[in-house]
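Read through the structures below before going on.
Values quoted throughout were computed directly from the atomic coordinates according to the rules given, and no laboratory measurement underlies them. This one's a predicted model, so the numbers in the text were calculated from it and none came from an experiment. Cβ atoms are built from the backbone, for glycine too; each structure is taken alone.
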Structure 1
Amino acid sequence: MENEQAVLALAALAQGTRMEAFRTLMKHEPEGLAAGDLARLLEVPQNTLSAHLSILARAGLVVSERRSRSIVYRAEITALQAVIVFMLQDCCGGRPEFCAPVIEQLSACCTPINRKAKERSRL
């Protein structure tokens, strides 16, 4: 990943509504969400959300697909992964203790056991 692409992605996420839209789309992977449903969930006018989604799409963080009469948006998980790796790749500088806390936190929240527990708690 180039600096310019990382800056574009981080700038797109550096706004409250866009950050919440992206996080909500991440929660609805791989199905995605129709634009109207996303607007209702975020309690944002559809035209405002459309502008935010355009910025996220230009940054490569979301993709859209027409399904019948709806436009469904999905998070581009690989783009987020690339930004995270770009940011953390050289953070250690030969000192893994700098990144270890981040890796531990991600490991704890991303284990299959915790995902199943979260799904049960939603029911």
Structure 2
Amino acid sequence: MMFLKVLHEGLANTALLYTLLMALWGFWFYLRRRYLTSQFWGGLVIAGLIFVVQALVGMTMVMQGRFPSRDVHYLYGVLSVITLPAAFAFTRGRGTFREALLYAVILLFLAGVTLRARLTAG
């Protein structure tokens, strides 16, 4: 069980750093007025997968009887998994520089959600 806790914490660190770097990249696209590239789209998929794996590890921990100290932690987990797919659906997959700004802000939001989730984990 200790392995899952360390993995969950490590994935949280990874998600935080990765979303911050992706946000910077998104702001770069916006400021340069560039369309999003396939590399950026791939990076968004990786970010989404990090959150999905994080949620799966968290659910495994709950099934083993290890619960977060505050129930709002579950909300942060669900929010982190659904935000990027919802943004993609909202933008209908467009990749102009305007969407780059939207994704950059959303990635900063996800970094904040990740920080907040760490505080409620216990």
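The figures follow:
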| item | result |
| --- | --- |
| Identity of the structure behind 29, 12, 12 (criterion: semi-axes √(5λ) of the Cα gyration tensor in Å, calculated), options 1, 2 | 2 |
| At a computed 18.5 (mean count of other Cβ atoms within 10 Å over residues 32-39), which of 1, 2 | 1 |
| Structure from which -19000 was derived, helix-only ellipticity at 222 nm (-39500 (n - 2.57) for each DSSP H run of 4 or more, over all residues; to 500), options 1, 2 | 1 |
| When relative contact order in percent (Cα under 8 Å, 6 or more apart) is computed for each of 1, 2, the largest belongs to | 2 |
| Which of 1, 2 leads on distance in nm of label points 7 Å out along Cα→Cβ at positions 16 and 104, largest value | 1 |
| At a computed 13.5 (mean count of other Cβ atoms within 10 Å over residues 24-31), which of 1, 2 | 1 |
| Among 1, 2, which structure scores highest (criterion: FRET efficiency 1/(1 + (r/R0)^6) of positions 40 and 88 (r between Cβ atoms, R0 = 30 Å, to 0.05)) | 2 |
